[in-house]
Structure P
Amino acid sequence: MTNVGVDRMLQSRVAGPVIGPGAMGYDEARQVYNGMIDRRPAAVARCTSQADVAAVLEVARLEGLDVSVRGGGHSVPGFGTNDGGVVIDLSLLQDVEVDPARGTARAGGGCTWKGFNEATHAYGLATTGGIVGSTGIGGLTLGGGIGYLARKHGLTCDNLLQAEVVTCEGEALVASEDDNSDLFWALRGGGGNFGVVTSFEYRLHPLTEIYGGPIAYRGEDAESVLRFYREFLPNAPEELGGFLGFHLAPPLPFVPQEWHLRPICLVVACWTGEASKGEQMLRPLFEVAQPIGSHVGTMPYPDLNVAFDPLLPKGLQHYWKASFAKEISDGAVKVHAEHGSTVPSVRTAVHLYPVDGAVHRVGPEETAFAYRDAAFSPVIAGMWDDPGENEDNIAWVRRYHEALRPFSDEGGYVNFMDADDQDRARENYGANYPRLAAVKAKYDPGNVFHQNHNIKPAAAPEMGRRAG
């Protein structure tokens, strides 16, 4: 059988829609968030159950086809699609079931943070999630999960209680501290290397409204603001989250028109503590330098999570680079001040996320996320509209990253990595890589799930024997 008929083979086995070349909606179905990615899979299967996922994996195995797994589709390298293979599209698995008595939520593997936050907010609850509402919960969780609530409540993966997984052999497993605990360990930071996660169960925390929002400063003040930020945020109460960024000022109402599209430094704050203390906690951010504009106040937590979505629609060109850092050294401050003042696109974002507080109270070997000694996670997220500008924008991202390298750790956050970072896998997974490779050998010895920042299965002596 040729790949041309894969979609028809799947249609007889999968309850959800299967979209192949030539079918109505194929061009939409094959698209991912990064408009730079233009691939043509043999079929996109929108799975509605674990049985659907198992069926797709069986057909892929019989036909010898590559497998991509897509949740929100935000993977910058485009791991959610491929050429000539099959795509397990989880976007129909959107249900969120909240148990307010237990303080937990179970969500389908295709859910986005926008949908998840809206569902849990109805009960006055939340967990650490992403910065952009259209990001899928799956990829973010499996890579670790840095977000506004991390300083207080840990990474997203630290709040994961259980996952339902379909293995490369089509076996449905539960992974938790009590069941398949080695797999559960690996899922919390090891990426999509071990199976298809069809549902996630999270620990939730009381949260309704936050006090915060963006504060914009002149580009000329970036160095002094960054020097202040590196000391202020790590020493602030853990209820204060947020990030510092370098941007071109967006044409939004809180930024004076004369500053539109000019270089700025930005701090986005998120205070989740006692509401009456919010203004007091953020006051130092207004005193370090005179802001050119701000949009700070009390708002529902989900509103902050989607605040930047209008600036970041699907289909932009993306090229990213990332690292971890134990500190923002004086050398790093100089690099950021110099390169951050030359941001080439209003879409591009250079962010420095804090990785401290509750994140540091989890040992580096307790989950697969190894960089528990990092203090910051910088990302240079190149994003722009015109494919004709790809060469210049990619070169800018690379120059910035190279300049920052002497002041960074070896590895970086896998959710911020691009396709040409595959050779950094050992560094990105840190000291946990050998153990991850052993778990990979146990659950995916043939490396079926290699469309990711790939962990190679360990050699035979390290391979564990699957429990019956």
Structure Q
Amino acid sequence: MPNKSEVTRREFVKNMTLAGSMAALVPTLQLPPPGMSQEGLGQTGRGDWVRFGYDLHNTRFNPVEDQLGKSNVGRLKVKWKFETDAPIQTTPTVVGDTLFFGTLSGYQYALESATGKEKWRFFAGYSPDPAAGNQGVRSSAQYEDGRLYFGTGLAQVHCLDAATGEEIWHTQLDDDPFRNRAQIFCSVAAHRGRLFVGTSSSQAQAVCLDAATGQVRWRFYVVDKSREGGGSIWTSPAIDETANIVYFATGSLKSYMPPDPMLFSESMLAFDADTGEMIWYDQVRAADAFDLDFSCHPMIFDAVHPVQQGEVRKCVVAASKAGVYCFNRYTGRRYWKAMLTAASPSSGPILNSTAVAYNRILVVSNAAPVRGRSAMSVTAALHAYTGDIMWWIANPAYVRGPVAVANEVFYQGLANGMLEAVDVKSGEQLWSYQFPGMLRGGMAISKGTLYTSTGDTLGWRPGGDKRYAVYAFSPDDQ
């Protein structure tokens, strides 16, 4: 006889499959995250970019942006820039008149989004101990109900008053972060009074916290805690609000000790958001010794059939260094896999270089130099239902950071410092701008303005004199 949890899962899958069939009759519209309609700090407004992925589905697509698009993106000019002494590898969070970002030196900043003037800064910590490894703030902040949430390289989650920068609470997620090389690269996802976050560690965790207090509500070790096997979570989770499911994508093993199968490394994991009960998982590669992590965030979307417009698939997709994988988000059935470049530790889609919009998966895939051939990079639009390539373009340099979409324009930042705007429908370049260093944090597009930053770590050291900056662009710098 099946146990109670098995019956519950079967009933859940049956109910969600029926719901998906009914929803297929009417195409769905992606909406911005829930929030109050009035604008200003403390409230979210139409088009605010409140978290890393824009919405809880991690689309990195602002569907309500109507001021900046193909007609005027070619006129983008620098409106302001704000300099720092440390690389910036976070996507700007834009709420009303305020922009938030973090730096590798451990600071979280709040700026006036219209002028770039500093409002406040908060120091989240930075250890001089070489054993601490990567530190600072690489976790993009989420704004929710007057609070700001983010993680740090010291494996801590912080909650600040967004108006003042005063700390409300912080939670240490690893008992021995130096020994376990524990960090939080992952950006926090906030939903219904809970926070979801993952750690990169020899004892990687998927964790749910209480948003009010920071207390742990549930946690899941990717590899049994006694084994120290890795399975790091590098990327932000995605949340299906209707089904109350949270999705995490995991990385490769740091060690492998047979006969333990270590089932959850390099996997897509689906959990009940309330209880942490696993609903399904798919391990795309077991006992991988080649570092082919899932290095791009899960994305939730409804994919429409290319011919039969009433046929819709309920999907979750994530990209690893070995390709792009698309699953049924309720059952875990694998729909398709697309591979644009050869798999290797430094190849494929990396560092969240994916977005979903207009029934397309926009993805950048890199290829390492092989047998004397130069490194290369391509950007492609894949059909969301089939995974077929709709268009692709060659890039002059790697892309090592998040991409973004708004108003039929796709934005990507290259490792050579070039920021490009590309037509989502055709791949045609519409605009470009040369920065003095690499773009790693990604872009946010809100109310006619494009925000991004520089984040190259080459030659950086704490207290050094190398400069980095957050930039705001608008048409004709207005």
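Key figures
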item: Structure responsible for 66, 56, 55, with Cα extents along the principal axes in Å calculated and labels P, Q on offer; result: Q
item: Origin of the derived value 22.1 (mean count of other Cβ atoms within 10 Å over residues 158-165; candidates P, Q); result: P
item: For helix-only ellipticity at 222 nm (-39500 (n - 2.57) for each DSSP H run of 4 or more, over all residues; to 500) computed as -1500, the structure of P, Q it came from; result: Q
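Computed from the coordinates by the stated procedures, all read-outs in this text should not be read as laboratory data. On a predicted model such as this, the values are computed, not experimentally measured, just so you know. Cβ atoms are built from the backbone, for glycine too; each structure is taken alone.
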